1. One of I, II, III was used to compute semi-axes √(5λ) of the Cα gyration tensor in Å, for residues 105-256 alone, and the result was 24, 22, 14. Which label is that?
2. For the read-out P(r) over Cα pairs in 10 Å bins from 0, in percent, a value of 6, 28, 35, 23, 7, 0 was computed from one structure; give its label from I, II, III.
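Just so it is clear, none of the values below were taken in a lab; they were calculated from the coordinates. Keep in mind the model is a prediction, meaning the values are calculated, not measured.
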Structure I
Amino acid sequence: MCPQLDKMSKKKRPQIIVICGPTASGKTALSIELAKKINGEIVSCDSMQIYKDMNIGTAKPTEEEKEGIKHYLLDFVSPDQRYSVADYKKDAKKAIKEILQKGKVPIIVGGTGLYVDSLIYEIEYPNIEFDEKYREKLEKEVEEKGLQELYLRAKEIDEEAIKKISQNDKKRILRVLEIYHATGKNKTQQEKESRKKEVEYDYKVYALNWDREKLYDRINRRVDIMIDQGLIEEVKNIYNKYEKFPTAMQGLGYKEVVEYLEGKINKEDMIEKIKQETRRYAKRQLTWFRKNKQTIWLDAENELQNNIQIILEGLN
């Protein structure tokens, strides 16, 4: 397709606003104010806020915080169920269509880079059938040899993907190994092969940027608030409610509380570990979103209305 025709076809595509960025950067407040201004509805793009019963540790917006703005893809998956990026893409596309049919503006909001990329680059992820025996084998290896060995094996298989994964992130390390085991191709190869499809919508991508130290201070304060709000009790309830130990409990903030409940670490160490791992996660999120060339960075310390004005000026 020639550049001029491509430009014309792009103009005809509905415009979708994406607000991403690191954890604790203020995405929720900005997106709700924007939605009120432009008759928008919000599609969550957060791999932990999809889960029921996991509210405090995921910083899920409350009904009061939503201020009457409809949110999609929050609070609808049981924590003991598997939910893939392929599932997310299908559900997000369905939500986007529903919002557009109402004559409203879809606003994608969240910090899960893989979910964002699945939409803005139209990546087709194969919905890989879960091999329970292979997962059990990997879990046993973690117990016997430690996670570091599996991390190194995953690095050999897919060095590009592993750059974005913490050495302590068991869930994602195992996923790299599972994808390769099921398909014979690594995750990076599959992403490259699947980017050939034309992107359905005209995504306008914005990310919130903070001074690193100020962001880390926000993260530390948010963790303290979560503890005060009852994060330990929330984890205890999930731990007791589900027979099958939920994959979701490997999520940031949850696995550390589980370690505390199992007597592996004390409360002070648990809190410090959550803060440290969250800061590391935020750093990886910033790296991820910076590689997206179409991202427009907003100064998070600006007044909300100033950033909303920048977003509105980018629409045509």
Structure II
Amino acid sequence: MNLKKIIALILCAAAALTVTACTQDTNSQMEKVKVSEVTHSIFYAPMYAAINNGYFRQEGIEIELTNAGGSDKVMTSVITGGVDIGFAGPESVIYVCARGKEDYPKVFAQLTQCDGSFLVGRQPVEDFSWQDLKGSTILPGRKGGMPYMTLLYCLNQNGLEVGKDVMFDESVSFDAMTGAFVAGTGDYVTVFEPGATRLETEGKGYILASVGEEGGQVPYTAYFANSDFIRENSDLVQRFTNAIYKGQQFVASSDRRRIARAIAPSFADTDVSVIEKVVQNYKDIGAFSEDGAMRREDFDRLCLILENAGELSADVNFDDIVDNTYALRAKK
């Protein structure tokens, strides 16, 4: 082998080592963030877009995502330090704050801005009216949870009283409601996507109304962390929020096909055509927040829904619960 070939091989080997070293260095700089989500749903499309499109990696973050199966469990994980960031309804933070805990978690970014559940019945109804629910039994989910309370608010706004005009079957847990409904329990059920569309596709139920559209704009799901975690990891929280903002902007500016392709890896068991339909359902009702900042008037409506359900008796201050600093910086 001549000298030129030897030199060329040496240079190639050096280049390969450099690339490997750079890759290892980049990976070593990635910060792992443990996030607990309340449930796994296409309703949270901007977050999955941020993960699958690499927006978190661009911010030097590696996400470890776990499904808690309930906002109460998410909050428990956050308070006990089992995870870094919780993703659930901000009512969880309100409850902790209202109980007088000194170092309670704070919300730093919002993802969705209305209830994401759909009312599903056993028969199709061409011109559905909420008055059609009189005399029926509904599976509402966990008492004190946002799906339960928003549904209750919708019923009350339409002059229906639970226990008198309609009945709530509270014996079925949130995660088991769809299965129980298919098995014959209840006349109606509230279901998140893609569960609602799947029921309709399989002929086991029919979407009759959007609970979110009826209930109005509220900060429905948001990111929160212990106050000390936010103080000690301000830069990390900012980079996390930046990634979420990129995901929100992607969803806001993309059609359902592009969004479906981006989030499909997070829903391997769901056909892409179903994902497309679900995404469009959520875009049609304006479910996705576009900038992550919570609005005071939406927070006030959330408190009204909690009060209507008898779950909030003490006054809570918006500024005590929400820190929009990170969302506003991400927007800039």
Structure III
Amino acid sequence: MMSKDLISIHDLSASAVSALLDLAAEVKADPRRFATALSGKSLAMLFEKSSTRTRVSFEVGMFQLGGQALFLSARDIQLGRGEPISDTAAVLSRYVDGVMARTFAHQTVLDLAAHGSIPVINGLTDDLHPCQALTDYFSLGEVFGGLDRLAGRKIAYVGDGNNMAHSLLHGAPKVGMNVAVATPKGYEVQDAYLDNARRDAEAAGTSVETTHDPRAAVAGASCVYTDVWASMGQEEEAEERLKAFEGFTVDAELMAAAAPEAVFLHCLPAHRGEEVAAAVADGPQSRIFDQAENRLHVQKAIMVELMGDRRRSDS
């Protein structure tokens, strides 16, 4: 079982991840069965960062589950005018049944969870992107014939040591996958998140590798993953990052170093010609749009698990 909140995949046991992704498969296969799972319930969606996939998938997901979602930007609520996060969390707990927050500072999500009495879902912070990574492993389970078929396979991440890299590191041991992360020097993953992943991998009998060599990371991988080189809030660093990330583009040559059955994933938006070649992003190994669709199904499962009465979905 999951705890009250979804802040980090590291907080979840392997069995909780498996149960959640099994539920996502049920939601995807028979959405009508869950049409009233969150009937009469409301989700507050707090956005400091703009989004396509996060906003649409959560908003549509709540509608399909019989509930409603409220979009709240920093301009729409007092949080943007200096109200303490603790006060916002306490007030929202009196009005709605859950909060999804997409923020810059990771501490914002931690504070919402600490001071509220309702479930908090981390929709993205500068440190972590758990909903996306859970979706990625769900998508790989579909590609390779089931979640149990991921054990022993390798996922390789090539690019910035960012929130996406951290969450993929956390998720791999939970599904029995080995993980390799290749970053340029100076753009490595944060030590705290790497240490968490290594402890989980040791317990799971899987491996965690970090390198500055994309080919070494990708060698034999069943999945090659990348993300934009300059995330939201890093636009001023874009030119500097283009130089630093030279040689880290996922192109046909790099994909050829992976396993023959390897697929390509990207959390989107993709900058073709930068972190990924168009021939890869739009090629036969790409699963990026299946992956994007699955955000809807996995997040519906998260909301049912955290906010719903499971008995409703079985009626």
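1. Values: I: 27, 26, 16; II: 33, 18, 14; III: 24, 22, 14.
Among I, II, III, the structure yielding 24, 22, 14 for semi-axes √(5λ) of the Cα gyration tensor in Å, for residues 105-256 alone is III.
2. Values: I: 5, 25, 35, 25, 8, 1, 0; II: 6, 25, 32, 21, 9, 4, 3, 1, 0, 0; III: 6, 28, 35, 23, 7, 0.
Value 6, 28, 35, 23, 7, 0 for P(r) over Cα pairs in 10 Å bins from 0, in percent corresponds to III out of I, II, III.
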